[in-house]
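What follows draws every value from the coordinates through simple rules; no lab data is involved. All values derive from a computational prediction rather than experimental measurement. Cβ atoms are built from the backbone, for glycine too; each structure is taken alone.
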Structure 1
Amino acid sequence: MAHGSHGHSSDRKLGFAVFINVLLTVAQVAGGLISGSLSLIADALHNLSDAGSIVVAIVARKIGNKPADKNMTYGYKRAEIIGVLINSTSLILVGIYLIYEAAGKYFNPTPIDGWIVFWVAGIALVVDMGTALLTYRAGAKENMNIKAAFIHNISDALASIVVIAAGLLIIAYKLYVFDVIATVGISAYVIYHGMILLKRSILIIMQAVPEGINIEEIKAALEKVDNVLKVDHIHVWQLDDKKIFFEAHVLLNDTDHESAKKKIRSILKNDFAIHHSTIETKSTQQQTFHTSRLPREK
């Protein structure tokens, strides 16, 4: 019961963070249009992306908690990855568009009201710090997706500081090029992180070997186990942000399958953080494989 109430409290904090981020996005877009500042609109994109990442975290946690069924035998954990794929693609596209707009502003500069830029970005900085605190308290230590949203909020605060600086330079020197520089810098940063998320989500969907895992190292480690002659047909893939799966055929020098599999699982768990495995064993005295799967975690 306590865990459930903690989950509801966490969702309320995250929901409030989404609400104020969306309000801030509207205020920044309005401020950008009124003042003529593109950097405020770029910062609005950054804030909207944070709201999107928090929504993905909430929805993915709810969908991901659904149990596996006859149609979704692996469960619903990949809902999070699909959300990240959509979120990152939209980030990249809007970031590219803003850089295109910034180039137009550079060649055809228009007056910008530096005071509006300064005050709206100042409000954004306060909101960014507040939502960072909310996401941190909502489970940033336990949930990688929420942790990513927390890091995004911190980077948002830094982007708001850049816009404040641009506003002050516009007020002091009437050099509107600082708005263009801030826009390009923030947009490039958003595109960069969008590309990282896009690549990561595509690799998980394509069932690539997870980052930081080397198939040859696993093979070498397992072939050092007593009575293991050969390990082949190795497959390692990720289901979601956390769960890594392993599958392989193992040729043994004796018929004690269970002892060998116990040692193999211990190495997979302790050396490679792999807790889900399907191991088919075959001894030189036998002609058929002996398949064993770890019980699925609930």
Structure 2
Amino acid sequence: MKVLISGATGLIGRSVSSLLQAGQHEVSRMVRDPAEARQGDVVWKPSSPLDAGTIADFDVIVHLAGKPIATLWTPQAKEEIRRSRVEGTRTIAQAAAGAYKQGGRPHALICSSASGYYGNRGNEELVEECEAGLGFLAEVCREWEAAAETAAMAGVRVAHMRTAIVLDAKGGALAEMLPAFRFGVAGILGDGKQWWSWVSLADASAAYVFAVENEHVHGALNLAAGAATNAEYTKTLGRVLRRPTILRIPAFALRAVAGQLAEEMVLASQRVIPKRLVEAGFTFEDLELEPTLRKLLNGTA
């Protein structure tokens, strides 16, 4: 198949691209700078209309682009986060709808979303049928997913990958945590009872490819292999790195430093269950936290 990917240079984008190419799929990128475009790439601007003809030859679009959320949430940053996801998705969905009506391609749009859709839910086990939660991230995720509705209504198969914390030693949340753990200054955040759902980069990438290749996969999909409380996660990572984790950072200190970001990303509890992916036949390879961390980090300090 011919697959077009936005956000192809990001952590997940690079991995998904490699996996697709290994599976003999033809991969092209959506790029913003014409100077960076290679043969077969599509130049686009998320906030501007996209000519349906530029994507009409592709079988599937994988949409991963969006402004990183791990930044100080000023009003301007929050608006940029929202617009980068909602406007970009709407632009692609409208073009995909037009192209599909004209020639039947692309027949699928696989969109990134996030487990932040559920908000702070305590010990509740969250499956795809659960309602959206409250807060900025939940609002963004609702709008983000709704922005693809144009394509779905036109007949394009649309999937939303509600992705949890992606674990990889070279990028993402785990890589950002490692320095503090290796220097022995990491510890439990807040009361440590909040659930952190996670998935290895390898499994996340494989799930995207699974969604690309399987025509019966559509709608919301929880992309999380497991969940651990923050206390469990902290102790496990410290054990793998053979470093102490005796500190405890109170919630009020986190809120004082990072405000709403700390409330919704660090202290929020999301115990996500990948019900629909498993029912569709996808198999996670990395299901236990400690073996996964040891594999990623080779058990070294």
Structure 3
Amino acid sequence: MRKPAAYGFYETVDKNSLLKQLEACFLGDFGPGKLPSIGEKIAERGILSIVSPHAGYYYSGQIAAHGFYALASEGRPDTVVIIGPSHYGWPGVALMSSGFWESPLGLTEIDTELARTIEKKSVVISEEDRPHRPEHSLEVELPFLQYIFGAESFKIVPIAMGLMDYNTSKEAGEGVASAIKESEKEVFIVSSTDLTHYGAMYGYYPIGTSPIEKVIGWVHETDGKIIKTIESLDAKGLIDLVINEGLTMCGCAPVAAGIIAAKALGATKGRTLKYATSYDVRGSKDAIVGYLSASIEK
């Protein structure tokens, strides 16, 4: 049983409070403006993967809601593969292959069959529970999925990436795609990331901290380069951009792996659903983070 660990990121104690919080994400000024409804014909779906932020719902939840709103319209999947960065220094790529993940909305089972097939298909992915125990980047995606589909009506495969190079992303993404093809299941992929982390809190402020209008303009411009690369489904270009320019996007490898997997499954384009920063949403000046919700589609 993987218990909630992302305390403070969302309402982790009370089911009703979490339901209200999720509804507010969908209905807020930066959200889709409507509650999601499940589509009926998943076999005809166009979305194979989404990119989703993983900050506290107070900051990024309304942006994340756009991706999950789009997923809902595609129909209920058998399994969702969630790929996120390890923020605690794990040196590899780890998946959990059995058990349940818990949130106030219920228990969601791990797809053991698919998880073990992914591990067999990719030399860089190994079974390991430890990096998942404290990690929030995958956990915060789960309540959105449970809210839409029902906690017990789908399964998950959680994958935490500590390595951020292209070759690792390629091996991981190809392994995920190969396993999905072999399974013949209906599977969505969620790649979890935040974009630029700017401010003294992150030790990253290349143009200073004021005036705030200049800072926000720079963050938007920098994130715009990242977004353009994602939209073009250029996984290697994304990794190269982040590494060569020293950018602070934390989940470039999970996004690259998601792009590679989705392209192997037939994706041809990326589409931005919503972008905003924590300053845009809440007016926070000391620590500014960019959030993207995007779809990767046939």
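General observations
- Structures 1, 2, 3, by FRET efficiency 1/(1 + (r/R0)^6) of positions 101 and 229 (r between Cβ atoms, R0 = 41 Å, to 0.05): label with the highest value: 3
- Of the structures 1, 2, 3, the one that -0.22, -0.29, -0.69, -1.31 was derived from, the read-out being log10 I(q)/I(0) by the Debye sum over Cα atoms at q = 0.07, 0.08, 0.12, 0.16 Å⁻¹: 3
- With mean projected area of the Cα convex hull in nm², for residues 165-204 alone derived as 4.0, matching label from 1, 2, 3: 3
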